[in-house]
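Take a look at the structures below.
FYI, it's all coordinate maths here, none of it is from the lab. Quick caveat, the model's predicted, so the values are computed rather than measured. Cβ atoms are built from the backbone, for glycine too; each structure is taken alone.
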Structure P
Amino acid sequence: MESFVWELVRLYGVLLQDFTYAYPMLRVEFEKDFARLHRLVMSRGVHLLVEDLPALAKHLDRCLADEEYKLSGLCGGCRYSNRVVIPKLFRGLYLLVFTEDGTLREEPDVQAILFLRQILLLGKKARLDCGPEKTDCEISKFLSTDHDLPVPEKFWNAEVPTEEEFDEAAPGFRKSQVIQNQGRVPEAQWSVLLRNLDTVSGILATTLGAYKPSEWRFRHGPGVTSDGGRWRNKYRFERWSSRLESMFALADCGYHSWPSWAGHAVDFLEEGQYTAGPRLVAGKARPFSWNEDEPHSRLIAVPKTFSKPRLIAAEPGEHMWCQQNCWDYLCNRVRGSWIHSFVRFRDQSLNQDLCRKASRDGSLATLDLSEASDRVTCHVVAQVFRRNPGLLRALQAFRTRRMEYTLKGESHVCELRKFTTMGSSVTFPVESLVFLSVCIASVLTARKVRVTLRNILDLTGQVAVYGDDIIVPVESRVLLVGALEALGLKVNLRKSFWTGKFRESCGVDSFDGVNVSPVYWKAPYRRQPESFASTVDTMNNLYKRFFVRASDLLASTIRGYSLPNVPVGSGVCGRMAFAPKNPTETHKVRWNSNLQRRECLVPHIRVKQEHTPINDDTAVLKFLTEQPDPMTSWESGVPQCPKLKLELRWVSLDLLTDELAWPRELKRVLDA
């Protein structure tokens, strides 16, 4: 840990030297800042770099939005003097943004804002184990949040829901007895908001069209499953519940052919996993019904920050298989409809562009939700998708009701009240569509505009949703926050902005239209392929920000491999350069007679993955599902844990520099 801290401190010192090139008049001030930083590290240790300084950055963001610097009371935020309110640490940069009394300058130095956020947030995402105590604390909060949610209706727990149970679960927002205003929205607007929310969600749900699983692609996700981990045969389904069977017939959805299903049915009958007796499902006779022991998810803590982990639930393989089918349906239907103007599941550029626009003109607010996926209730999901019964019944069928978790060393299983957890393939698209419905209804209600498709489309460029990142017009922000809270959600006011010129959304931090997002340092180089890739990535990101000395420092830590200078965007592993040097002076070069080109020997990370052979016909289903490119090597076995290998490979000189790959005369002819 000590070497970890001092390697990061060394990077802070070099980063301050980079700042000196932009502000030479602050050279002495930066030297004092480094001395102060060194003293604070001696007393606070790693907590200063990964917790205290990032907390100061959050406070800075809020001060930029409020256009006034206020005392934070945080470590490292001690005021310079009784007369000067800004912090002593990095005082020179703060004074380029704020006056001594804390007022935001009329023309604040945006580059100074970038430098401040960079130095404060550099170690925020350092890869450090947060410890079992913090993990247990997060799990306890997770369980407490779930316990506070309303109990799902009978529809969500039924094996095969009836029409009465469907109607009881989805009466609409206006008739709902679960959703209570409790003064969050003015009473004059509450009834109108609920009526508009019913209309908007009805338009959205019917726009998606009927959901027929046979029309969409079944597949497995890349993550682990709760029933055996990532390295088992996911294509052999052994716990297909009757809930899944009601919407996704196993013979049709889980096998490549009916004879294959029949053969496996006999095998499972011999193993005692089938119960005898005929059954009629979806109009087709099944000779056996599946074991009723429904699988559950498994809660996993993965690294996020030093303060807390990220909690993700590994889904059962059978549920994940069907969830991916629904994900394919939602992606394609959204992309081909008007919804794509507001939500793009695979593209954050819409939110990022509007974030930059909002920071320039202040017309839009960026909102962030806390524990978004953990607070979306089954009741709200039912109201939003009630006009699409096929989709809603599918969401009920593959929703995982139980979850296994480990708290203080003991294993437990609980009943979940939330719709689903992070880890499910449908969590992100469903919550995005739910939030979009609430956003559109809130904006139209605030503007006193009737809900029509034309009026909805008029909001293009004003409303955008990407998961829990929301962008709406500023004037509708108050109503939207009230509506979200009435539905059981929680707006993170510390990360939501609607005043001033600072905005953040989908990884873009913007001030007055300028990107002030920092580069994060993850870990020091430790002679491993993963560490090599992370160091090269951080090094190049610093270079693109023109922090050249910091980039050179990281490059000097990589020993044993000589990194070539590569053009920005070349895709070759090396040190990015806007004017790359001649690699023939530092690296081996050869002529490849087979490809008729000159090549250079450079470092390369290769993924090596072995496969355990599959001894049954599930290999056919795997092939038909993955649809491999005929020009690539493909193996049908169960993939084992991949291993990264750092090695040297030959690449074309054309990727490193144009001038070396072609004679200048020929290049001039081709350019003409």
Structure Q
Amino acid sequence: MNKKLCLIGVLIASFAFAQQTPNATPAPASPAQEAPSAPSQSRTTDRAAAYYHYSLAHIYEELVAMYGRGELANKAIEEYKLALQNDPNNSFLNAGLAELLYKTNRISDAVREAQDVIKRNPNNVEAHRLLGRIYVRTCCAGDLEPTPQTSTTRKLAIEQYTEIVRLDPKSVEDHIILGRLYGMEHDLPKAEVEFKAATAISPNSEEAVTTLAYLYNEAGQQKKAVELLNAFPEGARSARFYNVLGYTYEQQKDYPQAVEAYRHAVEEDKDNLDAMRGLAQNLMNQGKTDEALQEFRIIADADPQDVNALEQLAELYRRNGKYDEALDTLSKADTLVPDSLEIPFKRAQVYEAQGRFDDATQVLQGLLQKTAQASGKYSTAEKNNRGIFLEKLGNIYKQQGKTQLAVETFRKTIDLGDENAVRGYVNIIETYRDAKQWNEATATAREAVARVPANRGLKRELATQLADTGKADEALALTRSMLAGGPEDTDVYLTLAEIENRLKRWKEAEDDATKAQQLAARPEDKDTARFVMGAIYERQKKYDAAEEVFKQVVRNDPQNAGALNYLGYMLADRGVRLDEAVSYIKKAVELDPQNGAYLDSLGWAYFKMGNYDLAEENLRKASERIGNDATVQDHLGELFNKTGKLRLAAMHWERALAEWNRSVPADVDSADVSRVQKKLESTKVRLAKEGQSPAGKQQQ
């Protein structure tokens, strides 16, 4: 042990002790500072003896810090107690003992000592700090689940830090801690006051500014967060600051700005993997898959244990159609977390993209078996996981045309209750709709509303189904009955607009879509309302207006595959700006490679360009996924007619007419039906002249 250092420590502590020990004739205290009168002493104060024992206590404390031995801590505590026996009213000794008890994890004893100090001297800021730190440690550990007890302890912490900032109003750190505590209590106004107080004391306090920005983000006030962060001096910005700025832009879905902020973070700290992850994720969000792929490769090389980077790499490979690379990457991730549920689920997604439905089914059934509980009782997280697995399995059955198996699988999600039950019902309704089993779809919608009557989404599903099956008045009445006169009416007006659009009541549809957009509070809800308005314009053949609306949606959310597809298809169907049309649709397909509607759009765009090979490739894929879609069959008919394969053309046009005949009126354009009927008859005549018979309904 370095005795010289130990002696210096004792001398410093002695000075602190002398400063805290009352003089023989203390100066009178002001009324605000005067502490409650101390209890009468049972023995004569011996400050010399107290000082002696305190010095020994401090030496033992130093030894504890050096060697960490428990018996040394016990000796330090004994010496503190002896010191207090000789000077019972010395708050400095009480605070020192409380701090030591805290450091040696004797929390209950530390709390009692600190409370004793505060009882005798309410203005002892260090005792308040110690008590506050203890409460924060107890209630705010990262691995603690929120409980009524932790909430109570957090309130005690707030009480202490409220006193601390009163006694020491210039402490930036304490204002920040108090602000965070208010944030955990979801009391944004009080949290904001504390963070602003911290920034007023220290305008360049990055911690205060970034923590307040996080709070704004959590409250959905991203605009205020951006304004706050952009006001911070550029010269004082660190990599951590740019990380927060990037995260804030990401929450706004302003991915280009997020990318720029994360690039700055990486420039400030080239080894900052968090910044690199943010950069890669937002490149991915922006649709720049090649750049994102490169960044995730760098992250995976720098941290081979980063499972998330490997999972994202696999996802990018899947989107790019590099299925073997995706599976190899998932195998690497699997070795790191062999018990993962997410990795096999992603493997099933790759199998699905490859059309290996049996393999995907086997993986998903394995996950369901692995997560099954013999008791049938599941936690919320377990229910949600099983709901995801069942939903994916049901959708695979649906793609294969196995309607009954799909319905039975979705039925199992209903038994999980809550949101899983709602999604289960919606999936069953959509499955029956896709199979054109309209009566079953309506019956399921009625069952769903009866079972979960408070769910407005299920009522909207029923209303849509009623409208499509000729019960328009009942559908509109049911939907309007949900109007409550507040922001929650956004979805109701959207449903009204969609029903009116399908009924060709254009004016009412536009009015209700406008009301939905005005009521929408979140940017994504406004974009949903814009999307519906774009669809209304498109059905009226107001193409310029529709295009402008969909472009606005894509500007706000470059990953909106539905808007991208709509834009591309509108252009392709009219045969204008075909290169642009293909670029929009290809982005949509990259985002959702298994979407039959998007594949149909891409095939149709290639057809319009005269690229018949690519047209056939994509239209065949679309037919494999949504073969009962009349438009897909019509497009195949046009393609084969153009390429001289008249028997195939006739076969697909017959299928198109058959599917339209099974469809609800809202899904059928009489002009399309008339056109296809004429083309089919003309083709049959040509085939007869050539001595051929139509292919009829035989399969390709």
When P, Q are compared on percent of Cα pairs over 16 Å apart, for residues 296-335 alone, the highest value belongs to P
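From P, Q, which structure was distance in nm of label points 7 Å out along Cα→Cβ at positions 224 and 440 = 5.2 calculated on?
Q
Determine which structure produced the value -24500 for helix-only ellipticity at 222 nm (-39500 (n - 2.57) for each DSSP H run of 4 or more, over all residues; to 500), calculated from the coordinates; the candidates are P, Q.
Q
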Note: mean count of other Cβ atoms within 10 Å over residues 208-215 at 23.1, derived from one of structures P, Q, originates from structure Q
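Where does the value 31.2 come from, among P, Q, when Kirkwood radius over Cα pairs in Å is the thing being computed?
Q
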Calculated from one of P, Q, mean count of other Cβ atoms within 10 Å over residues 120-127 reads 19.2, and the structure in question is Q
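To test your reading of the models, identify which of P, Q gives 152 for volume of the Cα convex hull per residue in Å³, for residues 576-615 alone when calculated.
Considering all the candidates, the number was obtained from P.
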Relative contact order in percent (Cα under 8 Å, 6 or more apart), calculated, reads 16; among P, Q the input was structure P
